[in-house]
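What follows is a group of structures, each given as structure tokens.
Coordinate-derived values only; no laboratory data. Treat the numbers as computed from the prediction; the structure is a model and nothing was measured. Cβ atoms are built from the backbone, for glycine too; each structure is taken alone.
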Structure 1
């Protein structure tokens, strides 16, 4: 995304995030390590270290190649369509991260005691 003057169809800065947690994990009583937000539609999914890797699955299913971290204090983008590289992008609609009181991994009460054994590395 070298030319910021041209609109990027993979990014819609006006679309808010789909929620405060991974859409699929929330609907299946799953859990996540970290969260990622689709820059095109706002879908919030879990990262590739998480057991279910829903953000990557969303990108593959929809063709939406760009995600942004949905972790507090992080603003980086990732481009699945390139050679899987970090990318630049504009500020997206708020909120920019899950609530500060939401733990990572999360959500509270659904993370197993041996959660590190379930992470993908």
Structure 2
């Protein structure tokens, strides 16, 4: 009997004015980290003044997810720099702290907290 695997989660993007929130849940690994990176870059390239990456429902965050966030930061730095903030579950937070990504992208407990910080940073 073959075990059924749940579908690979894909990111979704919600925009409100110049704010974009990219959300993904479940596992972030090689099967979907490019989608996460692409959704975030598309939001910035599409004119978002503030980007919040909501990883609060992520249960597993592989190194490819860290690479996607690193690419996002690099892309943002080489273009018009906009506030990018991350809402991280406990497991994601541990991964980002272990790799010092928390020093490069601000981490938050909730989307509301991230939005408040990002909007104040944007001026």
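Structure above, values below:
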{"quantity": "Identity of the structure behind 47, 28, 23 (criterion: Cα extents along the principal axes in Å, calculated), options 1, 2", "calculated": "1"}
{"quantity": "Origin of the value -13000, where helix-only ellipticity at 222 nm (-39500 (n - 2.57) for each DSSP H run of 4 or more, over all residues; to 500) was derived from one of 1, 2", "calculated": "2"}
{"quantity": "Answer label among 1, 2 for the case where FRET efficiency 1/(1 + (r/R0)^6) of positions 79 and 111 (r between Cβ atoms, R0 = 25 Å, to 0.05), calculated from the coordinates, equals 0.30", "calculated": "1"}
{"quantity": "Read-out Cα Rg over 2.2 N^0.38 Å, for residues 63-102 alone, computed value 1.25, structure in 1, 2", "calculated": "1"}
{"quantity": "If relative contact order in percent (Cα under 8 Å, 6 or more apart) is computed and equals 27, the structure in 1, 2", "calculated": "1"}
